[in-house]
Structure I
Amino acid sequence: MTPHKLCVAPMMERTDRHCRYLLRLIAPNAWVYTEMITATALVHGDSERFLRFDSSEHPVALQLGGSDPELLAGAARLGEAAGYDEINLNVGCPSPRVKAGRFGVALMLEPALVAACVEAMQSAVGIPVTVKCRTGVDDRDDYAFLREFVRHVVDAGCRSLFVHARKAWLSGLSPKENRTIPPLDYARVHRLKADFPELEIVLNGGLDTVPAALRELAHVDGIMLGRTAYAEPMLMGELDARIFAEGIHEPRAAVAEAYLEYVESELAAATPLRVMTRHLMGLYAHQPGARHWRRGLGQLVDGKAGLEACRRLLAAQQTGPAAGLRHSGRAAEVPARPTAAH
């Protein structure tokens, strides 16, 4: 399995196939993850629509939500048949909806059930099955609890664990608050790596700068960025270049041009423009003209007219008074865009 040195976290209403395509242009070596899809929706719903992705997204993982081993096994088979490289089980989401549905972080309280789910999926597919969790849940946040949970998933055959370095509260905090209010505890994740040296451990949570992210690679096997990767996607390009020793990454304009080629092809397939262009909002984060860029994207009309307006917006962004400050990296070269899709 390809090591998980750099990953983009699965994010609801964020990491759809268009977002993942954009992130792949920026970070060619990073793992990308789907939004969480429930096993029930996949097995009984429109699996072709849920599972569609572009071949350029590899390595790409499918994140599943659920607690029924048989249903999860069926969903995993569909993911493998669609061409995904990994199945990831969500044992970290703290929203009320996942609590009511008996999946997400609530499952940390049932380690034997999580182990049964992992075993069922491992038996059903030939691709890796991984788990994403928190450091604890509610008042069960001592290290012994976390260690026992991890022991169960390791004994079930899981070889890669993604740990959001915060506990979660099932009541009293919103999902957004659960991403920021419980304190980060990187030391606990480091200790977990020391206790399970054979287990690939990827740390998630609070990695919002390049130095902070790189620093963690001295303690764990990989890093996973979530909201920062979405809000400041070019940061992923810098991390990719630094971690994989390539030393360079695509400039913003080249990324945008390549993505707009993709958008044009998707428009021909009747995909709404703003479903795709919304992912460009953070492309010029912290750069001159960023506010103008976001405002322009927010005003786009649908269809080809909107696409042409977006291209004019990009041209203006590149030729404005501060354009020289925005050019970094190698000379602009539009990345090749694969055409095959799954």
Structure II
Amino acid sequence: MSISSQNPVGPFAMGIDVGRTNVRAGLVDRRGQVVQFLEEAVPPVGQQNPLAETLVRTCREVLHRGGVKLADLVTVGCATVGHVDPDSGVIVASPLQGWTGIDLRTPLSQSFQRTVTVEGEGNAAALAAYFFGPSRDRSPLLSMVVGSGIDCGFIEDGRLLRGAKNSALEAGHMRLFHPGRTCVCGRTGCFEAHAGGYALASLLAEYRAAGHELPARPEEVAELAQASHETCISIWEEQGVLLGLGVAILLDILNPAMVVLSGGILRSWNLFKKSLLKTARDKAMPRNAEVAIVCAPDPERACLLGAVVAALRAEKRYDFFLDAQAETG
């Protein structure tokens, strides 16, 4: 899939979002527009560092389609699932087989001869919400990325919450139920074992095994729900309840001023918004419940935009965007 915007203002930054199923790359101009965008499937495990090769190839294709020369590329930012060491750009831990130890920074840096910043998906989405909106400098800010799994980031006074080993807010693996469903991490009852893309696909498989005539893909279930299919409506409402339970826990732990949701599942925000908001506000402590919980303006590209913000901040290029905010820590 490729998307382009008109009247870009150069020079440009390259943003990359490495998800569990797809790699997204986009050129971001000085207005904060994603002016060229390409999405590719994540390669199968087993080849020699196929992920890094896919990133380089996809970014080169984005430059080619955008007609942008390497000389007009300022920096490269990459957001990824898993625990990443921001100093080395290496995925140091991942529940996904074959991902631990992958170096994302070096192949990109060597290919484009630019400084490359690698950040976790949750942190990147938080930076996008903080810089571009809807937060626009409002903190404390909690960001939740709901794609195949769940990743979170938290910003207070312009600074990301990282923890001792850069693995703070591994919210997708906090235990919601006991014993609960089996998660990709090998444990049971995790938040993302019950809510999000993988969880929804597993639930649909169970429905189909029980004789329900339902599609296997969440987006197709969303289409049926939009067409008033009662079972599909119930499935999405249940997703809202499950996501709301996790949000409520985080509201009580972190007490944010705003929660911004992003990721592929947010394509269907209207189908689960009501049940998520009700559950989060019913289950959180009253003084923490009255908080703005909103969908990001561009939920599927929030991580990509945040990766660019991370790269520009790392290089102290605070004047890149035409309406740049003041320096933040």
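Any read-out appearing in this document is the output of simple, stated calculations on the displayed coordinates, not a laboratory observation. Note that the coordinates shown come from a computational prediction; the quantities given were computed from them, not determined experimentally. Cβ atoms are built from the backbone, for glycine too; each structure is taken alone.
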Thinking of I, II, which structure, once log10 I(q)/I(0) by the Debye sum over Cα atoms at q = 0.13, 0.15 Å⁻¹, for residues 118-309 alone is computed, gives back -0.88, -1.03?
I
To test your reading of the models, identify which of I, II gives 35 for percent of Cα pairs over 22 Å apart, for residues 150-245 alone when calculated.
I
Out of I, II, which one gives 5.0 for distance in nm of label points 7 Å out along Cα→Cβ at positions 54 and 286 as computed from the coordinates?
II
Say we calculate distance in nm of label points 7 Å out along Cα→Cβ at positions 78 and 102 for every structure; which of I, II gives the highest result?
I
Of the structures labelled I, II, which one yields 9, 30, 35, 20, 6, 1 when P(r) over Cα pairs in 10 Å bins from 0, in percent, for residues 38-213 alone is computed from its coordinates?
II
Quick check: 3, 13, 21, 21, 20, 14, 8, 1 is what I get for P(r) over Cα pairs in 5 Å bins from 0, in percent, for residues 70-165 alone, calculated from one of I, II. Which structure matches?
II
